[in-house]
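Listed next: structures, encoded as structure tokens.
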Structure I
């Protein structure tokens, strides 16, 4: 099969190569997926740069990618919940860094896999699991949001735009920081947009009319702003800044969980969740996708289509 690989940790995106590799083995309790689309996430190039080496072992060559949508082509024994031909999606992170999703095929533990609703395109389904699961867990951490005001830092990004919609679906008034070019996009998702940068504290407080009840940070470096706008006793969470823990916040990652991914699919079918696909790339253009992701101004999701 064709797959994108790198042979060592590097920030040099030119070290990404497309190679022919053996087909993955399908162990007990796993499924082999023919990849139709795989979402790009900032963690992909951060792993490549070695930033997660203190947390996870890597076995080279590494195939990057933790999101996948595709068709089941084989199942391991004792995997009755899936059959060959099923259309599925998954957040496919494993315990070690090696066999990712930027390939024609990937083997994934069945517990991480969900059936893909027909209403989701391949690109939407490929970009949803990690970003949507992260947004979902972040808001779960904040507790009941009904009737409360939620501030989302980085509201137009892949995770932030999904968190905005989940917050609205949970009955929150959502304020989202973004560049002005994305204001109409955020209004379409149900958020009140405010520009980030100097003066953001005053703009958030003006938009909310009072300190906010909860804050979700999806970009990092926002702790000072969060503490300045958060009401006493309010809750806050970050996926990018562990320093929030020292100030009463939660720092989270999302775990692979097929049931949670299925929950996201149900919200899409119900019309409560949209997945914005910014651009799609072939395996030969993964470096271009990573470079675009690194700029930090992507609206929605970048997707690899093998």
Structure II
């Protein structure tokens, strides 16, 4: 049975226009029941809907903002900002060697913009890097923009498709997004970035270990108040892609795929999120030099295959 996340089902947006689409509560309940997820079906059945059984968009927006606010607390505890800089710092150092001038980081599926806002607040990547968050959920983008203005941060947020922006990204990033893509959609996600002028991408997602669902249950039980957040936290861990799946999907034309801290090089008790990195081939040597000793934990498909034998 597939593991479905409620948050993926209760909102729908036209990927091209950004227009919100109606979602019928009964249809979501049916899909969850067919997936064998009675608990998820009961959670959705309790959400408000109108006489045509269309979920109340305002109630859904409030719920999504609330859940993402709790996820932000989790990101703080897991020190996601520091983990980002540990990889993005050397990555941008390598990029500057070949593309001096103004650089642009685009966070795909930025949600409330925690990653972008953290990077802006700490000035971690330097003044030459423009920070942009993009999401298809207009309510989350609006809240991210409000938070950034309240915090006086130099970053911006855009409602739309990250690959349709008028300005090209130098580096694409995301945190906790990859597991939402399945099958051919995952490979297409990487191909879209390879076909763009971007020089690199760095996507952090849940490490697929046996302990991941247990750890997700503990964290989300302790930190998430709404049943939807608890449900989706465990479902996301169960949907995590293996190292092999990520490297295979990221091997788009013109991209050298690399994985930082793959399963065999990481402590499963400490591993939560780890990044798959894609770079233009000429950037691999500068990236490894910039990472120093940490470059030993950066592996390509051939090293991963050799370790598996």
Structure III
């Protein structure tokens, strides 16, 4: 996967006009009679995210037979669910910065953020009911439930230095990759794809989401604050035992492993430089990037059931982007 540099905009260029229509759906669907809901929703939705999950609904639809107005609705639903999880996440983590801007809870307070998150969830379910497809409701209800389980699992793993790599990957599959998987599956279901194609796109989404999160975990420790839009070492401060640190605890000499454990247990961001030295010494980042590249390869292999096309190439390019990105 190394040596291929591709921009996100290039990956998404085929669906750019459809994404504008998704933005229109989002704007129309956000309106509430309660001014604070409009205010916070606008603040979050327009705070510069990659819009990757809704884009995946469209890309999967593009590959599976063509993007329709229903795909625009589904993409907006996915974005609402994702945004609701971010609102709740930032409250749980007491985060102050996301995408380089103050978090909604930092600006408006925790109660407002939790309640507007609830509004976005319930609005998403209103929208999916209007599509009148039981299969779609089934996929989205399952996904939101699994994501919630992932959030609770992650909470249980905070400052738990005994967590295994398998446990950690399960959290990623539940908390992050599940919504990627739902997005690509929905794109196929709306096109009435056959079972093999639907499963292929769902697998692509799951592996892509896993690769994305693994790279996020590396960037949290090695990226540039301005680029990644959050304070470096955030995960360390919050006691999140991510794979780079987990690998270092397992591979470093006892004294150094203890230092990493201590830093995690006490959220010692002041120790970040020492922790990074240890992680570099045991090649933790190389290891995690290797796992991410394997996931990206599996995402690409999943699409082998589709014949070559510009739509397929865009999805292959996105898998390459997921492991080469700097933000």
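General observations
- Structure responsible for -23500, with helix-only ellipticity at 222 nm (-39500 (n - 2.57) for each DSSP H run of 4 or more, over all residues; to 500) calculated and labels I, II, III on offer: III
- Answer label among I, II, III for the case where distance in nm of label points 7 Å out along Cα→Cβ at positions 15 and 295, calculated from the coordinates, equals 2.4: I
- Each of the structures I, II, III was assessed by distance in nm of label points 7 Å out along Cα→Cβ at positions 31 and 119; the largest value belongs to II.
- Identity of the structure behind 2.1 (criterion: distance in nm of label points 7 Å out along Cα→Cβ at positions 63 and 79, calculated), options I, II, III: III
- In this comparison of I, II, III, the computed figure 4.8 for distance in nm of label points 7 Å out along Cα→Cβ at positions 111 and 183 is attributed to I.
- Distance in nm of label points 7 Å out along Cα→Cβ at positions 23 and 143 - structure with the largest value, from I, II, III: I
- Look at distance in nm of label points 7 Å out along Cα→Cβ at positions 247 and 287 for each of I, II, III: the largest one is in I.
Since every read-out is calculated from the coordinates, none of them should be taken as a lab result. In this text the structure is predicted, and so the values were computed from the model without any measurement. Cβ atoms are built from the backbone, for glycine too; each structure is taken alone.
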